[in-house]
Every structure is written in structure tokens, then in C-alpha cells.
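Below you'll find the structures, each written out as C-alpha cells.
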Structure 1
Amino acid sequence: MAKILIIDDEKAIRGTLREILEYEKYKVEEAEDGEVGLTMIAENNYDIVLCDIKMPKMDGIEVLQKAMESGYTSQFIMISAHGSIETAVEATKMGAFDFIQKPPDLNRLLVTIKNALDKSDLVAETKKLRKKISGVVDIVGESTAIQEVKNSIARVAPTEARVLVTGPNGTGKELVAKWLHALSNRANGPMVELNCAAIPSELIESELFGHEKGSFTSAIKQKKGRFEQAHGGTLFLDEIGDMSLSAQAKVLRALQEHKITRVGGDKSIDVDVRVIAATNKDLKKEIEEKRFREDLYHRLSVILIHVPPLKERIEDIPLLVDKFLHDIAADYHAPVKKITPDAIDTLKTFEWTGNIRELRNVVERLVIMSDVEITANEVKRYA
């Protein structure tokens with residue numbers, strides 16, 4: 001059931017609109033002025049806001065402006081007895097769905113509400129599809145450390161150079177790899193990912209190179225590996241420091257010869273793949289301890305991009321928090337929670353051993369557990 005808020009200083013108008021809309025099976029709430037209406041919008045997830053323009057304390061245009069600035073997703077339909085073309089144009093430019101003069105024509109009002117609901121559904125679905133299709137979110141931050149990462153991506157992405165992305169867990173190494181692919185000449189090709197730490201050592205070669213039917217007990221049919229799947233595109237090998245030495249040798253051969261052989265097969269298969277690897281380990285130390293091949297390291301690290309931990313880019317926390325607040329609100333179909341400056345300052349004092357991933361989880365927890373506004377006390381309590 002769609003939820004509608006009526007903001008109007010005339011009680012009779014509110015009562016008439018409520019009666020009509022509730023008859024049409026909408027859930028309706030009222031606000032007697034703009035200030036109350038804006039507070040209710042912040043605390044609730046309304047599908048439609050019917051907002052009068054001429055009101056005491058805060059007029060409808062100011063309510064609309066503040067709601068748009070705060071990122072609220074409600075569709076606004078402005079209503080006024082003092083309407084003009086200029087007012088209607090101003091309201092629609094600011095983000096209102098439509099403008100209706102008082103007294104509203106009942107049929108037009110109901111059609112406008114239906115169309116606004118359709119638009120709201122379409123916008124939400126479009127956002128989901130874009131997110132699903134692209135799979136790439138912005139790299140947020142203006143710190144010197146993160147600007148260096150962005151500059152490296154912009155310079156390296158259009159080339160065919162292999163890239164080794166380093167940095168602690170939770171810093172966004174996978175996101176760097178996705179941007180390297182998205183900005184490359186291979187962007188129209190596939191990007192195939194493999195987390196080397198998540199695959200048992202006895203299965204890693206089958207995952208990388210595929211296998212022939214009957215090559216081992218559970219090989220009931222032929223399977224293409226990640227190298228073949230990524231042909232013409234990018235292969236992202238995450239946590240490559242956890243790959244077995246035998247698999248490392250075969251990856252080295254594939255990089256040298258641009259050919260692979262499936263497990264249990266004897267046919268060489270040409271592969272055209274750009275490899276991007278990532279690790280949270282010190283590979284030079286791994287080489288010293290004979291756990292990683294030095295020749296493979298040099299093949300992979302034509303370009304090195306280090307993603308800094310969050311503690312080295314504390315100044316980016318306000319931007320990251322703002323992004324997470326909007327993302328979480330969109331995921332929950334809820335208004336964007338506000339956060340106070342002292343709450344941001346408190347977040348800046350944390351160690352953030354889990355980096356960006358930990359910060360995102362903390363923000364989500366604060367959104368769930370806090371009221372309209374996230375304060376420093378709530379950060380101390382729930383973070």
C-alpha cells in the first residue's frame with residue numbers, strides 16, 4: 001500500500017484529500033506546516049508528498065528544496081491556489097513530479113499520483129539494474145593517498161600492462177581491479193574473478209584452467225576454466241599470495257605463452273587475457289620463505305598499485321560515511337539518516353583495522369540502531 005503525506009496549513013483541505021485518498025486505499029498522514037512535514041519526511045518513507053506552496057513557517061518550495069538536498073526519494077506533487085507558470089517551472093526544476101492548482105480536479109489528482117508511483121518504481125528498478133549491470137561503484141575520497149591510486153588507475157587502465165594491487169583486507173583492492181577493467185580497452189569483454197584463498201589447493205588448477213570429462217572422480221563433464229572464460233577480457237586473481245606453488249607454475253606458463261591446458265587434457269588452448277592480481281601479503285617476504293615464485297611475482301607486478309589502509313586517509317571518512325548513508329537508505333528504501341559533526345569526529349578516532357569494509361558495517365549498524373540523527377553518543381555505543 002502506497003504511503004502519502006499531505007502537507008497543508010488548511011485543515012479542511014487536508015481532511016478532504018485524506019478522505020479521497022483513503023477511499024482509494026492509500027495510507028495517508030498529515031502535517032499542518034512545512035517544518036512538521038519535513039520532520040515527518042525525515043522519519044518516514046513516503047511514496048508521495050502532496051505539498052502546498054503557500055504556508056507559514058516554511059513554504060512548500062523550501063520543503064521541496066530541503067528534501068531534494070537531503071536525498072529523500074519521495075515523489076513531490078505541489079499544490080497551490082496561487083499557482084503560476086513560473087512557480088510550476090521552478091518546482092519541477094527542483095525535482096517535483098508535477099504541479100496542481102487548487103481546488104484540485106479529482107481525476108487529475110488520482111492520475112498524477114498513479115503516474116508518480118509508476119515513476120518511483122521505475123527509478124528504483126533502474127538504479128538496481130544499473131548497479132547490477134555495471135558492478136562498479138565510485139572510489140570515494142579526496143586524500144592525497146587515494147588520489148594517487150585514482151591517478152595510477154587512469155594512467156594504467158588503457159594499457160595491456162599486468163597490475164599487482166596490494167593493501168590490507170577491506171581497503172578496496174577488488175574495486176581498483178574493476179576500475180582498471182572498466183577503463184581499459186577490454187571493457188566490453190568479460191571480467192572474471194577468482195579468490196585464490198577460497199578455493200582448495202587440489203581444485204585451484206581446475207578452476208583456473210578447466211578440466212576434461214573424466215580427468216578426476218567428480219569431473220562428470222568438460223569445464224572451461226577462468227582463463228578461458230576471461231578470453232578477450234580481464235582475469236582478476238584475488239589473494240594470489242594464497243595460491244599453491246604448482247598452480248603458480250602453470251599461471252606463469254600461461255602468462256609467458258598465452259596458452260593453457262585443461263586438467264586431464266593435452267591440447268593447448270590460446271587465451272587472450274589481461275591479468276590483474278591482488279594480495280594482502282608481503283610477496284617479497286613470501287618469496288624469501290619459498291612460498292611464492294619470484295619469476296611469477298615479476299610477471300605480475302609490471303605495475304604496482306598500493307591501496308592505503310583507512311587510518312592513512314582519515315580525511316576521507318566524512319565522504320565515505322555520506323556515501324554509505326545514501327547507499328544504505330537506497331537499499332532499505334528509507335530516508336537518508338543524518339549524522340552530526342561530532343559523530344564524524346568520533347569515527348575519525350577509531351583504529352579501523354577492518355578498513356573500508358569495517359566502516360561500512362559500522363555505518364549500517366548506526367543507521368539501524370539510531371533514531372533520525374546519528375550522534376557521537378550513538379557512535380560510542382554501537383560502533
Structure 2
Amino acid sequence: MAKILIVEDEKAIRNVLKNILQDENKAYQISEAEHGKAAIDLLAQEEQDLVLCDIKMPGVDGLEVLEHIRAKHPDTTVVMISGHGDLETAVDSMRKGAFDYISKPPDLNRLLNTVRNALDRHNLEQENKSLRKKVSRKYQMIGKSPAISEVQELIEKVAPTDARVLITGPNGTGKELVAHWIHQKSERSKGPMVEVNCAAIPSELIESELFGHKKGAFTSAVKDRAGKFEQANSGTLFLDEIGDMSLSAQAKVLRALQEGKVSPVGSDKEVKVDVRVLAATNKDLQKEIAEGRFREDLYHRLSVILIKVPALNDRREDIPLLTEYFAKQIAKEHGNSPKTFQANALEALSELNWTGNIRELRNVVERLIILSGSEVQSEDVQKFARIEK
């Protein structure tokens with residue numbers, strides 16, 4: 001249940017606030033501090049979900065407590081308590097990171113609504129933070145080989161910038177993973193990451209998907225719809241399989257990148273967008289350009305930074321680490337304990353030809369876990385790793 005700290009030098013007001021909150025919810029864990037220094041010491045011992053903090057206090061005042069909390073306890077939500085002469089300061093405190101303020105003497109409904117809203121926002125932020133951690137774990141980049149270390153170093157350099165990145169490599173190598181890493185390590189990580197598989201969308205619908213459409217623009221356009229560029233505003237747009245995009249759509253993407261604006265299908269109005277574009281392809285775009293299937297000017301717009309993801313055959317030394325990672329992941333999905341892969345099995349896996357790359361390795365690891373005995377041996381790899389054609 002929520003932990004709430006009341007910081008107030010007047011004992012009578014502390015008691016009023018505490019009684020109101022306990023009447024609202026008996027499960028609230030309420031602590032008290034009679035001045036700013038006591039609040040800072042208490043926070044050092046135990047994190048709080050919400051702090052109700054008086055502004056005018058002797059010694060360390062409320063604004064100093066707020067600044068300390070924002071610096072040292074950023075997950076804690078703060079509501080300021082203001083006297084009639086402190087309203088201007090209370091409003092200023094909101095600019096400095098306070099959620100809201102309540103006036104003395106506290107109005108019952110105002111206080112409870114503010115506390116409920118503050119705790120709701122705190123809970124939502126914690127859920128979002130937890131979700132981002134889960135997403136981060138989902139897109140871990142496993143490996144220590146020189147080939148993958150070079151990719152990781154490049155990501156670290158380019159992620160904090162707004163530079164466009166073109167990610168190339170065979171199918172199944174983890175191009176989507178690279179895009180997610182760039183987004184997560186960027187200044188846009190709190191914004192959305194919107195993905196578009198250009199190969200999976202019919203050519204006649206790709207423009208509507210990217211730029212949106214107005215009601216009546218075509219037969220099935222029964223209402224206005226924002227496109228992926230708008231949905232990704234303030235975040236990242238990942239154009240996967242960009243090499244499969246039609247030339248007409250390529251022209252509009254080029255214009256959107258040049259001008260920072262998009263025009264929904266069926267509209268003569270432009271919509272401003274602030275989007276970082278990442279693109280990926282398994283095709284040789286230079287060959288596509290030479291054969292007239294890809295615009296050279298778009299290629300140069302997209303490939304400010306070029307990241308080539310290595311094939312698994314070019315990073316075989318990572319196969320034991322990847323196998324262990326997938327074994328734990330699969331065991332968790334199945335609700336089992338991870339199955340041990342013997343050294344001879346890992347060696348046998350490292351000697352195979354991985355035309356399907358990381359994706360194929362994961363499938364093979366899952367197959368071996370299901371079909372092998374208590375431990376996976378080299379004989380299991382020889383028997384089950386390849387499906388007879």
C-alpha cells in the first residue's frame with residue numbers, strides 16, 4: 001500500500017492531515033517529519049510514494065526538500081502545502097517538479113482528490129518504468145565477439161544523437177533488436193517507438209499506413225486516421241524492410257524527411273512531425289538503386305549512419321552465450337528449470353551452418369530442450385538440430 005510522508009512543522013496540521021488520510025484509507029502507511037532535515041533523513045532510510053510538504057519551515061524549507069527529492073528520489077511524488085501568503089511560491093514549486101499544492105487549512109475534498117491523483121500518477125509512472133525494463137530485457141543484445149562488440153559500440157555513439165540510421169544484414173540477425181537498443185538509449189526513449197513492416201503492407205495501403213488518411217479518401221476510409229509518422233511524434237519510427245517499399249511511397253517518405261511534414265491521404269493540409277527515423281533491410285540497396293527499384297536520394301537520407309549486423313556464422317564464438325540465454329528464456333516461458341547444455345553440445349552447435357541466423361538458433365535450442373533428455377548432448381544436436389527435408 002502507498003507510503004505517505006507528511007512534512008509539517010505545526011503538529012496540529014500534521015494530525016489533521018494524518019487523520020483525514022487514515023479515514024480515507026486505513027492501509028496508508030503514514031510517516032511524519034516536523035521539519036525539512038527530519039524529512040531528508042527519513043527518506044534516506046525508507047523511500048516514500050508521496051510526500052506532503054509544507055513550504056514555510058524553519059531551517060530547511062519546503063523548496064529545499066523538493067529539490068532534494070527531485071535529485072535523490074525522483075520516483076517520489078511531491079505535493080506542497082501552502083499558507084495563504086505562499087501561493088506564488090507554491091505555483092513556482094510546481095514548475096520545479098511538484099505535482100500540485102494544497103492550501104491551509106486543508107479542504108477535505110481538495111486534499112483527498114489531490115492525494116488520489118498524485119498516487120495514481122505515481123503508480124502509472126512505476127508501471128511504465130517496469131514495462132520499459134521488461135522491454136529492455138526482451139531486446140537484450142547477447143554476445144562478446146568482436147563483430148557484435150563493434151555494433152554495440154556504434155549504437156552507444158549514435159543513440160544519443162538524432163541521426164538517421166540504416167540497419168542492414170541477413171534475415172534473422174537481429175536488426176529489430178538494434179533499432180530498439182538505439183531507441184532505448186536515445187533522448188527519445190520516453191516517447192513512442194512505432195514499427196512498420198514495409199514488406200507486410202500492400203503497396204496500395206502503405207501511404208495510408210505511413211501518413212494517415214481522411215474520412216472518404218478511399219472506399220474503406222470510414223473515419224480519419226493518423227499515420228505512423230504522427231503516431232511516432234516525439235519518438236522513433238522504425239521502417240523495417242524499407243527495401244520493399246514502393247517508389248511512390250519512397251518519394252513521400254523522402255519529402256517527409258526533408259520537410260518534417262506529412263500529408264494524410266485525401267487531405268491538402270500538412271501535419272508537422274518530430275520523428276527520428278530508423279530503417280532496416282536485408283537487401284543490397286546499392287543494387288536496388290542500380291536496377292531502379294530504390295531512390296538514391298532516399299538512401300542517402302536514411303543512411304547517415306550505417307550499421308551492418310553480422311550473420312551468426314560470423315560470430316560463432318557467441319553461440320554458447322546465446323544458447324544459455326535462450327535456454328533460460330524458454331524455460332521461463334514453459335515454467336521449467338533451464339536445461340543444461342553440455343560442452344560437447346555447445347561445440348556441435350558452433351560448428352553448424354546457421355543460414356537462419358539468431359532466429360534459427362533459438363528454434364533449434366527450443367527443439368533440443370523439448371526432445372532431449374535431462375541434459376543436451378552432442379548426440380542430441382546431431383539428431384535433432386536439423387529437420388530432414
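Per-structure values
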quantity: Computed 27.2 for mean projected area of the Cα convex hull in nm² - originating structure among 1, 2; calculated: 2
quantity: Comparison of 1, 2 by distance in nm of label points 7 Å out along Cα→Cβ at positions 108 and 140 - largest value held by; calculated: 2
quantity: Entry that produces 0.00 once FRET efficiency 1/(1 + (r/R0)^6) of positions 68 and 340 (r between Cβ atoms, R0 = 25 Å, to 0.05) is calculated, selected from 1, 2; calculated: 2
quantity: Answer label among 1, 2 for the case where distance in nm of label points 7 Å out along Cα→Cβ at positions 28 and 292, calculated from the coordinates, equals 6.6; calculated: 1
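No value in this document is a laboratory result; all are computed from the given coordinates. Quick caveat: nothing in here was measured; it's all calculated off a predicted structure. Cβ atoms are built from the backbone, for glycine too; each structure is taken alone.
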